[in-house]
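Readers should treat all values here as calculations from the given coordinates under stated rules, not as data from a laboratory. These numbers come from a predicted model, not from an experiment. Cβ atoms are built from the backbone, for glycine too; each structure is taken alone.
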Structure I
């Protein structure tokens, strides 16, 4: 049974994910356009806004995948369960990375060191950047790809399934930047989770709204 509580959680998390993702995309574009050179990192206030938006977004994505699991038919819950697991891995890693960079990474004890960019920066190569790539181009991709088989049977669910696959494949494509050492190729992955996934979230909100509920 898709309970009323699951329906409400699904709609709120889906709409919240779509809204925050769109705001993140707008701030990202504005931050990039503010740069004098494409090789420069995004500066404040845009960088801080992006970090905060990610920290706010991640619990919503976990809640959204939990709602997908509640909505899924019993035969498909093995897939939606794995989608939750990978969403949790994504959230744990990326929240840890961005919170540390937002707080510790700004302390004089770190900013005054020569090795700080190799540890806590989004300039390749760095430990923080590698972990964030693993989270988004790896675990996010696996989460949405495992969620995709849950959806079938109508035009709306077919569209959700196709867009989930597209989002996952594009996200995996971002790993090509690591393989060839060109971080510009990471933009392929950005299209997957910043461009395509908000559309998925919006369609999920519509699907949850249309789904009848019942108490288990």
Structure II
């Protein structure tokens, strides 16, 4: 059970899901946001994360990691094209071990800041099939976190909050609407341009666009060539 003094680290990518998570968490915790510059294809999502954090007055910590040295993903290797057809299986936009890496850094920040929770916007319903978005993964990482940290060993276990895990994209948008999320500040596109305008064709854009339609909410997304 949380208290007004409880603290949480919110992973904030700058996209629709993480913006909703931040709004959800702020009703329950004193929050700090955490973003990553990991060599992703564009930096407009980091600009969006800063906009979101500033809009609600939350401190944003940005950590630099160079996952281009690892490669293996269309988001970290310019030689791999972002698919614009409906992908089969796990798409090439999957970044190897990304959530494990991000959660590990978040775990370290949580220990340093004496936070009791990490909030992450993983989703197992309307998502791209990434293996590190499944409930089993979150359960396993939570167990690891509470075996591996000084704070847990000394009696302050950490929980990983996944408020969007079982929601459709439309339900996420409806939740955000009740929380007052300004989705015009967000960037979800895998290949947004320098101004944060979406391509409208990638998997993330398709899921986002259909989510607004199903939620019967205005879609404030700015698209390229519009």
Structure III
């Protein structure tokens, strides 16, 4: 039998009810999906529907006995909302929709989500993709962040917004989509092999310096 955490259920403050956060890659929804979420919320009398900062929709106030049925009715994968893993990839609308964007944030964000969402690592990892310098996805405060410029992607590492906020540092720039994805793969693997358990990527950068990461270029 699966534990509640394995079911994607998060115990709430009242110590009686639970929240679930379906996985919504890069926050893209359809009218049909929204209707399904609304139906489940009404069917199981949830207390709150919340759009999170990670572009998930969380249903708060489920009774324990309703968790399995709610997931079946949603027909959606569980979001990686807790644990030592890669969380939902955050993106802006990107060049296909935003007149200010210079790179395809949604396209590369969806590719990152497909590969990394839920991947187990030494600690949680957050990634973000911003299509221009406005940095709407807040890439500069993510473990791995991409920012689009006219000549390609800027890749930054080591940011976070935890109790001790840290700005990411620029590792390289002028990357094509393919080069950015390849470098991120090497960065994640290096972190997985060399990061200490419980150590965010930013703390690893502080511990070993930037040079080992620059050698991955």
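For which of I, II, III does helix-only ellipticity at 222 nm (-39500 (n - 2.57) for each DSSP H run of 4 or more, over all residues; to 500), calculated from the coordinates, equal -8500? The read-out comes from structure III. Mean count of other Cβ atoms within 10 Å over residues 11-18 was computed and gave 12.5; which structure, I, II, III, did it come from? This figure was derived from III.
Tell me which of I, II, III gives 13.1 when you compute mean count of other Cβ atoms within 10 Å over residues 59-66. Only one of I, II, III returns 13.1 for mean count of other Cβ atoms within 10 Å over residues 59-66, namely II. To which of I, II, III does the computed value 28 (relative contact order in percent (Cα under 8 Å, 6 or more apart)) belong? Going label by label, the one that fits is I.
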